[in-house]
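The following blocks contain the structures, represented as structure tokens.
Since every read-out is calculated from the coordinates, none of them should be taken as a lab result. Predicted model, so just to flag it, every value in this text is computed and none were measured. Cβ atoms are built from the backbone, for glycine too; each structure is taken alone.
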Structure I
Amino acid sequence: MTDHDIFAALRGRTIAALAELLPELPGEAFARVLVEPPRDPAHGDMATNGALVVAKLARQAPPKLAAALAEKLAALPEVESAAPAGPGFVNLRLRDSFVRAQLPVILADGEHYGDGRTGGGRRVDVEYVSANPTGPMHVGHCRGAVVGDALANLLAKAGWNVTKEYYINDAGAQVQALGYAAYWRYLQALGTTMTEDQYAQLVPGGLQYRGEYLIPVGQALRERFGNALASQDPEHGFGMLGPDHWLDTVREFTVERMMDSIREDLAALGVVQDVFVSEAQLVREGKLEQAETLLNDRGLIYRGVLEPPKGKTPEDWEPREQTLFRATDFGDEVDRPLRKSDGSGTYFANDIANHLYKIERGFAELVHVWGADHGGYVKRMQAAVAALSGNTVPLDVVLAQIVHVVKDGQPVRMSKRAGTYVTLRDLIDEVGRDAVRFTMLTRKADAQMEFDLDKVVEQSRDNPVFYVQYAHARIRSVLRQGGDPPVGDLALAPLEALTDPAEMALIRRLTTWPRVVEGAALAREPHRIAFFLHDLAGDFHVLWNKGRDDATLRFIRADEPEATRARLALVAATGTVIRSGLAVMGVTPVEEMR
């Protein structure tokens, strides 16, 4: 008997055993039964909480029920031993023959090994990056892009129907400021003699974006419109017309150009999103009014005055009567304004419109990856989605902390508005796309990280990128030396020769891959994949080194063809799982390393 996910298989057998012991309990009583790797490998291969979670309902003492369950599970052919432990757990140790039998399953499934059904085909929208289109992608955007992309890949592998989305924030004051900045570059392209400071004095709020990245946009504006958007200024040659004559045109043109640049930057990182949704277009189409009507019909909007907030006053608070959303009905701390004093929608209101659009498209789940500075925004957005969907569509938010870039032991500074920052392209050119993606996933998203440009390219076991890639390169080297046997032949290899503890430890690690995929997907934690691959690579390197010291453990032995086939099957299965994990991370496995 073989199973594609032995943890799911043993969970099913555990529930069946409990159902035999407790026939009076309904099926839903076993919903919280888990079968997981124990925290201490010395306790066995698996542990189940089955007796503990149903004991109260069954009116039995957990230890007594655990002993009975252990007796049932010990009788299974794949189980070597089962023993009650603690307040009601059961530890399981699997037979080596059963564990070895998973290798043909892995080889037959190929990189689809680990594909799950947890998502049940449910449609999920994963929105990530969604940076204001006011400049090139920088390192701050990079982490969210990698985390979001890997999470989307992970959810797809675990059985969700995933849409990758970018929400274009093109309706706010920052995009207006971008239009003024691009217009300055347009005037420069026309040959104005006006200085930057002179122009800045004419701009409401001053000239906010001065980066050189807008120079090509100014030149493109000149090529498209000639001098039609400028005035003939006797003193400066070409000067600024009234914004009514050009601001909308320049803003839309610039946003389009910046989004082209952003798409190119993301593609260089290996990120290709399915859908780009424009905030400005949703506003033009009346989606905000539609959302307001829906919420009003449900009694969730009223006119009122908010109490002044404690501490720092947010931008959307005004001491006046205004249109408020009953966010407190859905767990938020205070109700939230939907309209500014000029009647336009608040930033929050426009986001409500965006989420209504997602719900209308039929998504069963929504996932966002935001910068950690948006942490205070999570509850209100979850409240809005609950209100709009009638509590049927959950919104999960993954917060990505800031990245500190270091080179030669010194921090590399970033300043978007000054235009003196490390761009995403700079980072990729420095260390390569795969190193960027892997490194960004080596820590949990909500933990701050230091991206050391020197260490990322260091060839040592302390560099997880190198450590995992080196394992795959070694695997490919072994298989080439073995003649690259067809996977189908290796799947039929007799496996009895695989008895060394290091060989069995490696196989046991491989069998946890489906469980890792499921757990990481449910927790929305793609960094778990990087951790797993690092541990798997470590198990393989241990076996490689043992073979160097003990000739009987070498992968290829001319005098033992059957043992060689078995070990090549193990090596091939390990390579398969490494590639499966790297595919989730969006990292290309290497064939060889020098």
Structure II
Amino acid sequence: MIRRPISIFILVSLLFAVSPAHSRTLQLNYPSEFSREKANEVLSAKESAYIDAKAVGGLAKVWVFFTDRGIETKADFSRIASSVAGKLTDRALDRRAKVGKDKVSIVDIPVSAEYVSAIENLGATLRRTSRYLNAASFEVPLAALDEIANLPFVAEIRPMLGYKKDYPVSTEQLKKLEQDQSLAPTDLSYGASYDQLNQVNVIPAHNAGYNGAGVMVAMFDTGFRTTHRVFQNIIMSGRLIAERDFIYDDLNVDNEPEDVSSAWDHGTLTWSTLGGEWSANHYGPAFGASFVLAKTEDVRSETPVEEDNWVAALEWADSIGVDVISSSLGYTDWYSAEDYDGNTATTTVAADLAAEYGIVVCNSAGNNGPSASSLGAPADADSIIAVGAVYSTGGIVSFSSRGPTSDGRIKPEVCARGSGTACASSSGDLILTSASGTSLSCPIIGGVTALVIDAHPSWTAMQIRDAIMLTANNAASPNNNYGWGIANCWQAISYTQPVDYIIGDANQSDFIDIDDIVYLINYAFGGGPEPMPVLAAGNVNGDTEVDVDDITYLINYVFGGGPPPMTP
């Protein structure tokens, strides 16, 4: 590297290169390839037989995966990327920046409208498109499948699955409460939720001031009784950020006239377990978080959670900027055991993509235990947190689904209380209950995740996941019953991340150069993203702050032959 004495001119020039606070210049991450090959079997015999068996009136629901997005050059990519960049919030880009993906990338480019139209012209009805998967779901006449498969831009056709919800195994006695209904702040008093929070060591985190404030959590479920008392502090403080019903395509996640009366039961249980707040009665771990609610399940159907609604909710949540997704999705009925390899099931691929773009996805392991390899998709995803269920005593609940995945990975990741878990009932606005299932242990871990993010907002999704797993009580000898064990929130917050980055390499390019100086200036003066992968990567002078002193130090190192960045 050529070094020369630092000058005021260089420093001033770099300062003028800073973007104004809270503004962004469009940056693109060009793909190495714009297309993929058609599969050897666009529609396999196994998939075709399943589609035939599930067809109703000669119509079947399928995914159609495309070879490309209708773009062939960088110029095409730039043009389309410019038009879609505004659909990602600054919050979403800030979250992605932690994993070095704050540039518009190929997953942000929509499916080709021309390709969709060509399939519709063959008699198919479009359901949803997925930019994550470069695919679209359709209801198609069986007679048109061969024609669709022969289209040059169709890479693969798969059945669109209906997942079975991870419903509670049991629900305990309802308890109607008549305590003070005032919304005024009171001393923190946990009521029946104390034991389940204490088991995962949440209480010290609350005492230290962590409650999920500033963290955005998405709940995917059946619907929600948003008028329940445990949610009123969320709503009155403006922390219910967005709602969307993917069944009726509207913005109401409460029960609607078309719903059966029980539609909002499950979502009310899970949301309250993660984020409810009613002093002296109930607290979720992340009662101070903000929330995005997605109604993804049609309980009127025998196959209530359809893949395309879940994937659509995932992409919607990503674009808003959520940090955590809590989902209690169950299993499928056409994948074989060997398909649970972390790379095959459609929702598994989508969940891993969400994790790649900085979201911590928490999903119930399922209620199909105690047999080995009894989990399903997307719990088999390799970058998410699959959650098992334990009793109040810490023993594994028999129904809790077990690993390993077909490629030999341990599952679940961690466990929490999934037997007699305290939560809110949708039977009335003042009724609490308890329920059992991994669908209840999952939101406890979703809440723990939000608290760890609250404490360490610069940590990446994988660093958060590692901290939760490596501080659980079975981390020394993980197995396919408990995974890494019962989570320990306070220990996860106190976890020291291993130093696997270069001090001074603020943009994680593996080199220390002028780009890192500009990156630090943007962070310090322009409201730009934090140094990656953790804030300490920008602490080049070894003090406790990342500020102008570090910028000066790095300029002297790069241009003036000054000392190298200090190691921890």
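So volume of the Cα convex hull per residue in Å³, for residues 339-546 alone, computed for just one structure, reads 157; which one of I, II is that? Working shown, then result.
Working: I: 202; II: 157.
Traced to structure II.
Let me ask something else. When mean count of other Cβ atoms within 10 Å over residues 43-50 is computed for each of I, II, which one produces 22.8? Numbers along the way, then the final one.
Details: I: 22.8; II: 15.1.
So the calculation was done on I.
Could you figure out which one of I, II the value 53, 34, 18 for semi-axes √(5λ) of the Cα gyration tensor in Å was computed from?
On the way: I: 53, 34, 18; II: 38, 33, 21.
Traced to structure I.
Which of I, II yields 2.2 for distance in nm of label points 7 Å out along Cα→Cβ at positions 99 and 379, as computed? Walk me through the numbers before you get to the answer.
Values: I: 4.7; II: 2.2.
This value belongs to structure II.
Out of I, II, which structure matches -8000 when helix-only ellipticity at 222 nm (-39500 (n - 2.57) for each DSSP H run of 4 or more, over all residues; to 500) is calculated? The partial results should precede the final answer.
Values: I: -14500; II: -8000.
Label of the originating structure: II.
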